[in-house]
Structure P
Amino acid sequence: MAEQMYAYKCTRCGRLHHPAYLVCRQCGNRQFEAVPLEGEATLLTFTRVYNLPEGYMKPWLAFGIVEFPNGLRVTGQIDSEDINVGMKLKATVGIVKEGVNQDYYGFIFMKAK
């Protein structure tokens, strides 16, 4: 099953939100339409976390804030060793935390080709 991440577009003013809000931050409307978030994004900033919880088999995880061409900014994991601010990343969705009876999905950004 392919998972998908969404932005939520206010049906009154058109402002995009991620994650979902109950009320539009711009106009107060409560109606939204789901818009798929995919494609390329630009890395704005990032950090590496070296002190991971027990069970992770990696020396570190990288997390970043990216901006999509529509102006929406989101956070997610970065699956690359060579990371630079301003680089183009491809937005994918994958398991960011395995759970008992439920996996948690989120953005995993990879170097764009």
Structure Q
Amino acid sequence: MDPNDSQEKNNIQIHINADLEEKIPGYLANRHKDVELILKALAASDYEPIRIAGQRMKDSGVSYGFDVVTVYGHILENAANNKNSEEICKTVESLKRFIDVVEVIYEE
């Protein structure tokens, strides 16, 4: 799955272990904060906060059941290291679309 492919307007369903149900809303809220942080840092051409946010997402996504967030994090971290503002912009827009439409289904 290429996370930068255009996503449908419909919800994207992610199946996550019910043990994580209490943590997921906070996790997704933090990704929204990351989007805001990345956009502000990008506007200031400050790549270090973007690299750190990308690394955090890369390390946490799989743990919470969001493999695609891990991929976005990896892309953002590399793009920040290379000061590739175009790739950062494209990826953060895809990340925002994803967290806006993701529908979490909890499974036992």
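Given 22 as the derived value for relative contact order in percent (Cα under 8 Å, 6 or more apart), which of the supplied structures P, Q does it correspond to? Going label by label, the one that fits is P. When helix-only ellipticity at 222 nm (-39500 (n - 2.57) for each DSSP H run of 4 or more, over all residues; to 500) is computed across structures P, Q, the figure -20500 traces back to Q.
With log10 I(q)/I(0) by the Debye sum over Cα atoms at q = 0.11, 0.19, 0.23 Å⁻¹ derived from the coordinates and found to be -0.31, -0.90, -1.25, which of P, Q does the value describe? Traced to structure Q.
Computed from the coordinates by the stated procedures, all read-outs in this text should not be read as laboratory data. Since the structure is predicted, the reported quantities are computational estimates derived from the model, not experimental observations.
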